[in-house]
Structure P
Amino acid sequence: MELLREKMFEMCGNILKQGEADSIDVVVDHAMSNVIRFAGFVFHQGVTESDCKVYIRVIVGKKVGVASTNKLKAEDLKNCLGKALDIAGHIKEEPFHLSLPAGPLPYNDMNSYFEPTASMTGDEKVAILSRGFKDAKASGVTQSGAFTTTTGELAVLNSKGIRAYHPYTASFLSVVSTRDDGSGLKTALSKDVSNIDAAGLMSESAERCIMASSPKALEPGAYRVILEPPAVAELVQWLSYIGLGAKSFQEGTSFLSGRLGESVTGDYVTIYDDGLNPLGMSVPFDMEGVPKKKLMLIEKGVACGVAYDSFTAALEGKRTTGHSSFPEDAEGPLPGHIFMESGDIKASEMIEMLDRGILVKSFHYVNGLINPRDSVMTGMTRHGTFFVDKGRIKHPVHSLRFTENVMKAFEKIRGISGEVEVFPNQGFSLSSVTAPYILIDGFNFTS
């Protein structure tokens, strides 16, 4: 994909000159993705999608209008601007003064663009996956999944001097192995596709599947558990969605509402957002062009803060934390680069520490909207659940449903691994959640 920095700046500049508003900002996300999907070792879909989405937001007094388009002719952009102005003219005023950040602002000089990812073709993905199929077939499993690479560029400009631009790449491989009644999942996410060991990932997926075959029944109840990074990431992502953004905090539905400075979970738990950390899918600014910086959310069990954009910050007379989402996002600002801080225990030693309990590889069908104020969630284990006795895996068990107050469960964490894994977060290619293995002394399985 050809990068269009100057063209994007010119296009945005023309929009800013035309608008009859107090302030205007423009966000442009230009991206091209290629995905190869396979099922039962058969490649059944290869798709390349290219799109350029332009978001225009206008402020007129205390009113805001937002419109978007992927039609890039001058007339189409002018019409989009007109729609934003029309919307602003027909909505109620906000109860506070609206203001966009002023620029220019300095940005971290980071690299999120890697040529091996940008140049990888669908045929190259097929060749890599085909080599991995050989060992999987020999082990008796069947594999399905998807291999995706994305190349993109993000630009944010406003009428107050903000000019931000960042090119990026992302690659994601997900493989599920199945055999009889067992399954095994393994994924990898990286800006640089060269960091993804496809053969090793496919082999590990197959090994997990074989381990999970012929599961036995296990009575529901409260068990000591080890949650592996995919399971932890699922819970942390839900915590972010229901409680670590300013909108839920201000509406009183967040588990942190009214509790900043208080102990809200166990002192093992530190969760923060850091868009500059190269371990995750880093980006130097948010969708308002505000520079990224580390934001502590929960530190050693104590509630520290939530993510703000300019508008939610204005409600409380605060400054934005640099977490603006795309202008049309109704959920408000959310952490997009979440880290659950790692510990100092080797993951390989945690089974022995568990002694007796359950090892959970991953969750699915998780619902965190049951009671967000108390962080109550329910969901199912998947792709490998194992009964552990005397520090050894005894046998796989059928999938179990959990129903749990997650913050209460995190009070019972007794160990966190030094190893972490990175997973996609939300819908933007440069969002991620980074999670370790954790050992919890009591987790409720209800069926």
Structure Q
Amino acid sequence: MIAAPALSPSRPPIVYDLVGGRVGEWAGAGSTQVEHVQYKIGAPSMTTLIKQHLIDPEICIRCGTCEDTCPVDAVTHNDDNYVVDAEKCGYCMDCIAPCPTGSIDNWRLVATPHDLEAQFSWDELPEQEDLEADADQDLVEAMEDQISALLAEAHAGTGGKPVAPASAAKPSINLYSLARPAVATVQGNLRLTDKAAESDVRHVILTFGEAEFPVLEGQSIGILPPGEDSDGKPHARRLYSIASARDGEKRNANNIALTVKREPRGICSNYICDLKKGDEVHITGPYGGTFLMPNDPTANIVMICTGTGSAPFRAFTERRRRAMPGAPGKLLLYFGARRPEELPYFGPLQKVPKSLLSQHLVYSRLTDRPKEYVQDRMRNQAEELVPLLRDPRTHIFICGLKGMEAGVDEALADISRGAGIDWSAAKSEMRGSGRYHVETY
């Protein structure tokens, strides 16, 4: 699960050039995390993509709240619609929370902003354009600034701009928003950890019925817990990684699974862990365009995780089992927990054949042995990892608590050093070719 940080109003927008990397920063009054991306469509011309803030005319009740709260007069109206002037909007987000319908919380990635005359004439929002495939993937992880900030924080440990695996399928992004969430129904809620364990981790299955909700392994969804906080504002969304394959928890079922740990004061985690079969849940997303499973049966996938960070790797493993039986690429899992009874999916993992998944289950709180963490086991298995680090078909994925990043990186550096590999250079090359991914919280 990725918690929502407060967006910094002083954080400047960033410009990226896909050929040369970051090309500049500038201060934007009231901006949160507005990214403008430059990429070459046809040399020598350059096109700048922006996230344009729009109001949904189908949902808007014309109450005027957005116009009253906008500090730069970017919102205006005529007899038909309330609209946002792209030239004035500073992305301060002041109008989002007060809107009673959520119609204000809509975004489109565009090369040319929709002008006011066009917006005044709309009966409904235009569909998102199908943009060039090489558009900056930092930008298309999500179309909402808050979710973009969450994913940027989760992927910060990558050490640079995340890049999707070259063979990964094209993901669907932001099909459902706060204004138009998907409504899923709970099909199951199973406790994964032992009843006597302190840690309560749940496997929750959600079905979308007839609604389309396409996902890929490695993507996340947003969940909206009901109710309001002490300030009378709706509770914040939380992101959860999908723990099932793209074709459903069961093959060809229109459902997904989540791995959720109950946190003592977690509004959303307690809400999810207490869900009953038949309950309805409001969902946004899907999100994420880089932390994706390679669609290459020859790819070696090294998966390093703790706790609920196992969710995407359960999805990876199930996808390979269903779609690529007998694939020559290696699946290798390093999975850390305090004790076996607190390790999610401990029982099912015992039944996974070694021919599909090589497992290292690592425990840090056993009474009969010293503490061991995933990075310790990795060092002990250097002979297994070195050939994979040398193989250009190898992908490394790290998911779990942010505190694991440094230890895992140091272990990879030590293993590489012992084999005469420059880990800094190797990691940079892997990241640039879409083979090194970090998602921590």
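Every number in this text was worked out from the coordinates using simple rules, so none of it is lab data. Nothing here was measured: the structure is a model prediction, and the numbers come from that model. Cβ atoms are built from the backbone, for glycine too; each structure is taken alone.
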Work out the source of 14.8 here, i.e. which of P, Q gives that when mean count of other Cβ atoms within 10 Å over residues 248-255 is computed.
Q
Entry that produces 0.30 once FRET efficiency 1/(1 + (r/R0)^6) of positions 72 and 176 (r between Cβ atoms, R0 = 25 Å, to 0.05) is calculated, selected from P, Q:
Q
Structures P, Q compared on distance in nm of label points 7 Å out along Cα→Cβ at positions 144 and 432: the greatest is Q
Supply the structure label, taken from P, Q, corresponding to mean count of other Cβ atoms within 10 Å over residues 120-127 with the calculated value 12.6.
Q
Out of P, Q, choose the structure whose coordinates give percent of Cα pairs over 18 Å apart, for residues 96-207 alone equal to 60 when calculated.
P
